[in-house]
Structures are given as structure tokens and as C-alpha cells.
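Novice: Some structures are shown below for you to check.
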Structure I
Amino acid sequence: MTIEILKSMAKENHVFSFDQLYQKTHIKKEMLKVILFRMEEKGFIERIEKGKYLIIPLGSEKGKYTLHEFVIASYLVEPYAISYWSALHHYGLTEQIPSTVFVQTTARKKKSRIEIFGVNYQIMRVKADKFFGIRKEWIEDTHVSITDKEKTIIDCLDKPHYAGGIIEIAKALKNSSLNYNQLREYALKLDNFAVVRRLGYLCEKMGVPIDLPPPRSNKYLLLDPTMPAKGANDSKWRLLINLDTR
């Protein structure tokens, strides 16, 4: 019975939930909990988080089999998009390898930080109007949602501490495959004047023509909020340049 249940679930997905299994089998919930416990003991499944299980293929060893971390992330919350530093690295826009998988969502999640099979996941909740610029990519036979290159950079400018700091974003902006018109559109759509200022300053430094409106406030902001507030002021973009972006 156990193998038949798993075969049936595996036809649909790598991962299943307690509720999905209950709807499929209509076995009493208390009995189902016992069955799942025994399945896990025998190495047929492994729990990802409460109520969610990864099916271990026959012949694979429990504790050594897993899925790509982006595929695992796709089961943690809905809707979702791989984002920030994780997406930056996925596109080859940074050489730094993040130790955390960043996942953007509009949904509430009881735990925003989760460790699964030794990998750290950070769930970032954003407002619905900031959840855009998302594409699908095939990873291990699974369609995974990920922010596109331009939205990734805009998100990183919005929250530099989830991208390794402004230096990493500055390096990414030098990539010739970026659509700078799309960057401008996304920056304005995000409606965050700090993002517009940071993007305008960095593009100007790199000689990239981008038409962005001047600051509406005289208040100076930090170019990189992850660094100490020391440096020269840039009067055009109203930024405290607290690092060397050359």
C-alpha cells in the first residue's frame, strides 16, 4: 500500500503535502500520520517542513537525495519567485555565492527563515504592487519562478543587504545583456525614490544613459545602507557616497 501511494503521488510531483495525501486516500488523519511516520523511517520520504514531504526515489539513499534548492523553494510558499542575491547569482551577474536562498512572495509565512537539508531559505514578503517582473525557467524538470535580470537588480537596489551590498549590484549593472529601458521602467514602477537615486548614480558613473527624474526631497540617503555613513555627498542624486564604486 505504501509503495502504491508513493507511486501515485510521484506521478504528480516530487513533493506532496499531508492535505493532498488525505484528499487522495481519505484515510483517517490519525492513521495517515502513522503511515507517514513509517514511510519516513523506511526512507521512502523525507519531511521538508511541517506537512510537506519529499519523495525519495527507489534506490536512492535517505539523507543523500535532494532536489535543487530552487525547486525546494518553489514548494515553500505560493506565489513565489527566486529573487535578490539568489537570482543575481543564477544569471551570472555576481561571482559571489549566497549562503541563503532568497524567495520573494506576497503571502504570509509563519516562519520567514527555514533550514531544509542544510540549506537556508529566507522568505521575503512584499506588497502585491512590488511583485512583478517574474519569468519561468526549467530547473530539474520543474518550472521555477524567478525574477528577471532587470527586476532582480531593482530588487537588490531596494534591499542591498539581500544582495551582498551595492558593490555587487554595480558589478551586475555592467552586464551588456541588460535592458536599461526595462530597468528604468521597473525602477519607476517600484515607486521607491531610494532605488531611483541609486540606479541613477550608478548608471551615471558607468556612462550608461538612463532617463530618471531628479530627487524630490533634499534629504540625503545612503548609497549603500549596509556600510557606515561616511563619505562625500552627491548633490545631484542626494546620496551619501559611502563606498568606492569605481
Structure II
Amino acid sequence: MPNPVLLVSDLRVSFGGSQILQGVNLSVGVDPVSLIGRNGMGKTTLCQAIMGLAPISSGSIMLYGEEITRLRTNKIAQRGIGYVPQGRRVFPSLTVEEHLRLAFDGKKGSQWTVETAYKLFPRLKDRRSNGGAELSGGEQQMLAIARALLLNPRLLLMDEPTEGLAPLILEELIGVFRQLSTEGIAVLLVEQNFNVATSVSDQLAVMVNGQIALTTTSAEMQTNEGLQKRYLGVGTAAELI
């Protein structure tokens, strides 16, 4: 069996004497994986640890069989992980075009260019001369995703990319996430919206108290209210939306 795209093994992260990640084990292959769980369970910390932004106490992170644990963030990005952090983090004064030109790696033959980013997100092309502060929340999120893609990643790591977005934008982004998997990009989607998570991927991982407590399928989680209540603390999946 080929190596997974991303393999996290017994990962532990502590802050101020408190252990946030308590032996996380997670595997991501070529098919998208959604990581779900209630607030405060360690999902964002896991993203930060993968990207070299959180102090790792022990454990390992492998990307396509290569050890990337404790590499600097820029080196991790160069190895092929595109990161869309929670909160979008676009520059208010830079235009859409400037954001994308700055992010583009400039390599000849790159799969993702400014032009292909505009094809994926036509809204951004229409707003190419607008500054980041002039974009709607959904447009800012599209810009954050496009910016990450312009590094031509092998794995796209997205932390709560649909938070606070309108239903119409949600549907548009779900279509984009599905398309990315057909473009040969592995996806790890960290998501609070249960419907988005299950629409994007057939594989779910549930984080509880700093650990992956369950790996299952979207179909099983959607139909099993007992699992929803046990691992997500809700009576029905609709309460997660």
C-alpha cells in the first residue's frame, strides 16, 4: 500500500503546562478527509502543529513518507502543504490581484497560476482591483484559498473555511472543494458545519479532548444519532450547523 499523503502519529502539543493534543493519530490519503468536533477540542492546534506553528512535545508528522516534524513553516509549505488558516487573514490594503501575484510561486509549468485561480473563483476576477477590506466575507475566504493554491500544494489544509458564510457561498465553496480532489490535491478540511464536512468528504475524523476519538464515514455519522450524541454532544447533526 502506498504511503498516505499525510500521516500524523502520536502527536502531542502542550501550552503552559496543559497538554492540548494528547497523542493524535490521523491519516489523509488522496481522498478528502473532514475533521470535525466541538470547539476547544484541539482542531486548530493540530493545524498549527502540522504547519510548524505550535510547539510539538513528541510524535511525528510525515508528508508523502518524508518527516516534516519540527521543520520551519516556510519549509513545510515548500514541501507541499497549502494552509488556509481560520480567520482568512487577507491584507486590507492590497488588491485581489496583488494578493495573488505575491503568492504565486512563479515556477514554469505550475498547475496553479493567477489565471487558473480566477477560473476557479470568477468572483475574484470581477473584484481583482478591489482591496481586501472591500471584499465580502465569502470573497475574502475565496481569496485565502486561492492564495494557498498558488503555492501549488500537494495537500491543502483548511481550518474552518466556511465559518460565518451565507448559504449561497457555502454551496459555491463545497463545489470548489470537491473539484480540488479531482485536480490531484489532497484535502484535510477542519469544519464545524456538519453538512459541509459530510458533503465534501466520505471520510470523517472526530476530535474529542485532543485526540482522534473516531474515524468513520459520512454516511454512518449522518444516519447514526447515537454517534452524533456521543462524539459531538448533539441530538442530531442539524444542531451542528
Structure III
Amino acid sequence: MRLVQGKADQETVYSNDPLSMANHWDEEGAQTIHVVDLDGAFQGSPINSEIVKKIIYSSSVDIQVGGGIRTLETIEAYVKAGAYRVILGTIAQKEPDFVEEACRRFPDKIIIGIDAQNGLVAVKGWVEVSKQKATDLAQKMKGFRIAGFIFTDISRDGMLQGPNLESIQEFAECAQLPVIASGGVSRLEDIKNLAKLESYGVEGVIVGKALYDKTISFKEAREALHVS
């Protein structure tokens, strides 16, 4: 399933079988598969954890997992299941002390998902926009032992309008840790433009809707990034 600008009432279901879809991208040669429990993101606790674990068990590539992860027990369960990285989003803004403890217990397994609208942090599955600047939250988080950031400009996410390169560059320069860009990618040129931000710390890009709508070929995307 894919949302437009994170809105639950603007969803598109691409498959009723997430496991087979994950296996498809595994077979296509993905290096990392980004899995989000959207129900969990809205509810505040994992709803589809068993499906997510099945995806981890059945995949030969790295799986990073997010969506409603707000307890150490949930993180531990995903790490034990074999998750490559666990994404913390809303709780990073709400409870930074929790993130610090999670990083202490699971070093290099935690990646912080920061979703922004007009530069401000959006939380609770993008239902709320806080008054905190995304760059300020990044400054606070980078003092912990995190693996990096996933940065999403939610005004562009699911809209196929192209990523906000200026916003991504600004965030990456501030973060000073590896950044995965997300939101708005609609064509091959977008991926090539994001690749130009590598020197600022942008190390990857999440592509969702464009792949499912077939406006981007996965093979062409890999070739554009010279991924073998």
C-alpha cells in the first residue's frame, strides 16, 4: 500500500501480499528493502509485526523496518528477527531520551526517520506537524550512536513531483551523518540529481510509488547509480 502525502484516506493498494512483493524486489536485486507498518504508524504500536518478520525471514537482503516502533521490546523483537535497521520516527521527536537508550542497547541498528513539512517535523504517521525544525532534531539525534537518517519531505511524498533537493541538501549538511532521501522521486533524472548530493552525505534514496506505477524501471535506477 502507498499513501499520498501520508494521508490515510488517499491510499493506493498495489498488492494484498506484502511478502510476495518483498520477494519480488529481492529477486530484482535490491540491496535494502524499506518496510513500513503503516497501520502501526497511525496506531502508535506495531499492527503487522508478524508479516514484517516473515518478510525478514524470507529475504536474502537487508530489511529496514519502521511504523509504530515505540518500545525497547519491539526493537529487540525486530533485531532478533534479523532486521538490518529499525526506524524510529515519532518517538525521536517526543522522547529523545528513549532514542539514546535504544542506541545504547542496539548500537548501529537504529536509524532515525525525520519527516518534514515546510521544514518542521511531522509525527504520528504525518497526522501532526510539530513546531520543531527538522534540522534541530537532527542536531539533537546525531549525538547518539545512530546509523543515520531517513529524511522525507512529505509535501512531495507520493506526489511524483520530484524531490525537494534544496531541503534535502540543507538537512544533510546539518545532519553530518548518512542520509537516505525519500519522497517525490518520479523519474530517473530525480535519482541522478540525488546522487549529486552524495558529497553532502546523501547515501541512498527510497523509491516507492514510482516503481509500482512503473514510471521508473528498477533496472535503470540501478544502472544510473552504477550498482552492480
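The numbers here are math on the coordinates, done by the rules we state, and not lab data. Remember, it's a predicted structure, so these values are computed and weren't measured experimentally.
Novice: Work out the source of 24, 15, 12 here, i.e. which of I, II, III gives that when semi-axes √(5λ) of the Cα gyration tensor in Å, for residues 74-169 alone is computed.
Specialist: On the way: I: 18, 15, 15; II: 20, 16, 12; III: 24, 15, 12.
The correct label is III.
Novice: Once percent of Cα pairs over 31 Å apart is calculated for all of I, II, III, which comes out largest? Present the calculation step by step, with values, prior to reporting the outcome.
Specialist: On the way: I: 35; II: 21; III: 13.
That would be structure I.
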